[in-house]
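Engineer: Once you scroll down, you'll see the structures, which are given as structure tokens.
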Structure P
Amino acid sequence: MNQAATTQNPTTEEVDFRELDDIIDKEYGSDRENLIMILQAIQRRYNYLPKPTLTYLATKIGVPYSQIYGVATFYATFSLEPRGRNIISICLGTACHVRGGERIRERLVDTLHIQDGQTTEDGRYTLESVRCIGCCSLGPVIKINEDMHGRIASDEVEKILNQYE
């Protein structure tokens with residue numbers, strides 16, 4: 001685990017359980033049928049799923065922790081490790097690959113000093129390679145949070161990243 005992961009990992013004392021109650025009770029009525037939506041809301045709050053929140057959720061909605069953990073690890077959109085404030089998804093699907101997606105990924109790795117799946121020490125960025133973002137005609141494409149950047153060249157990477165400083 002990198003340094004950013006250890007410094008950002010909230011302990012039980014750092015989790016606001018009243019806020020969790022608001023998410024679970026007020027937004028979703030403690031209904032176990034809303035498990036995925038509750039997990040999404042928790043991840044939006046913490047930018048990942050801290051273990052204390054999953055333990056509390058299991059007790060609160062009466063679902064075994066193992067089942068919640070199974071859902072959280074099954075879906076790629078959930079993370080059990082701390083992630084950066086800015087999630088960079090680099091498309092390496094066929095269309096982006098043939099248009100230079102790998103060069104963009106290499107520039108991101110060199111610029112951020114992290115590998116795929118890692119978070120920068122300052123907690124600012126997490127880099128994730130994906131197989132398709134769904135806008136093949138704009139390749140190569142990176143998505144930072146919800147912003148799409150298409151038809152980019154490797155020498156534009158730093159300029160794009162500077163928008164998220």
Structure Q
Amino acid sequence: MEYIIREAAEKDMVQVWGLIKELAIFENEGNAVEVTAEDLVKHGFGDIKHFHCFVAETKEGIMGIALIFHRFSTWKGPIIHLEDLIVSEKARGYGLGSALLHKVVEYGHKLGVKRINWEVLDWNEPAIAFYESKGAKVLRDWDVVQLDEKGIRNFLEKSRT
């Protein structure tokens with residue numbers, strides 16, 4: 001399968017959204033996607049760019065993405081977070097994931113970041129094996145902590161009392 005890795009453009013966001021939805025379904029969270037293609041355009045290409053995205057494009061269209069954003073570590077300094085590395089199921093096994101991850105690492109190196117980090121579901125053994133084969137450390141002693149919108153509201157309400 002021939003492909004190119006390039007920076008995403010606004011026109012790609014409908015296909016990027018499709019891959020996000022495909023990942024959500026794979027992770028048994030198909031109804032959890034709230035973001036729209038329009039949101040991706042607004043937040044990725046507006047006045048304030050909340051993320052940076054690379055795509056793997058084939059003659060069939062966008063078959064993979066790597067979506068990243070900047071963070072700051074109090075211990076390390078500037079880092080980037082890989083929010084999602086997605087390759088469509090029909091395009092797996094052709095090197096798109098490796099090429100996208102390489103592009104992210106290359107981008108982070110150019111920026112001089114001290115670390116690139118991301119999460120992987122503990123049951124996704126193929127992804128874990130892939131990341132470890134690339135030299136990534138999978139830290140199994142950390143838990144992800146989140147407050148969703150409802151949690152944020154509840155937190156603030158409880159803080160007032």
Structure R
Amino acid sequence: MKQKLAVFLLIVLAAIAVWQWINSQKETVGLEIGNKAPNFEVTTLDGEKKSLSDFYGKKVLLNFWATWCPPCKKEMPIMQKIYEKHQDEITIVAVNFTASEKSAKDVENFVQQAGFTFPILLDPKNKMNSGYKILTYPTSFFLDENGVIQDKVVGELNEKTIKEKLNLK
């Protein structure tokens with residue numbers, strides 16, 4: 001009887017250990033460093049539906065911005081320069097706070113005049129900005145190839161910071 005009880009307890013403990021290990025392997029979705037960034041689906045300036053998972057496979061600079069934001073306007077040409085040089089290794093995804101803009105056409109004109117070629121996503125209903133708890137513009141998340149948050153910067157980015165956060169030379 002004692003031997004059967006001991007075997008039963010051993011099996012229960014082994015099952016608990018396996019269950020805890022399996023749960024520890026699951027990725028936590030959230031906004032903290034080490035979390036998988038929340039997925040989303042929005043439309044690009046070209047009218048194409050995109051989700052964050054479409055950009056997996058490369059490191060991602062996920063930038064939240066608006067045309068009326070002076071620091072955003074200052075950092076975007078730097079982001080373009082880095083994107084042109086390193087687009088085989090990284091991607092830059094710029095999410096416009098479209099709900100705060102006069103119109104999506106203003107965003108399109110701004111992007112065309114500046115010649116930005118990285119993906120520009122529109123957030124006309126403020127779902128992404130509120131989902132990512134964006135309170136200050138610009139705000140940037142640095143993701144690895146699997147969409148896991150490596151770092152977050154609130155405020156204007158410079159070339160050195162972008163290259164450091166994305167491990168670029």
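Engineer: Here relative contact order in percent (Cα under 8 Å, 6 or more apart) was calculated and came to 18; which of the structures P, Q, R was it taken from?
Structural biologist: Of the options listed, only Q reproduces it.
Engineer: Rg and Dmax of the Cα atoms in Å computed as 17.7, 52: which structure among P, Q, R?
Structural biologist: Source structure for this number: P.
Engineer: Starting from the value 0.6: which structure in P, Q, R was distance in nm of label points 7 Å out along Cα→Cβ at positions 20 and 68 calculated from?
Structural biologist: Matching structure: P.
Every number in this text was worked out from the coordinates using simple rules, so none of it is lab data. Given the structure is predicted, the values throughout are model-derived calculations rather than measurements. Cβ atoms are built from the backbone, for glycine too; each structure is taken alone.
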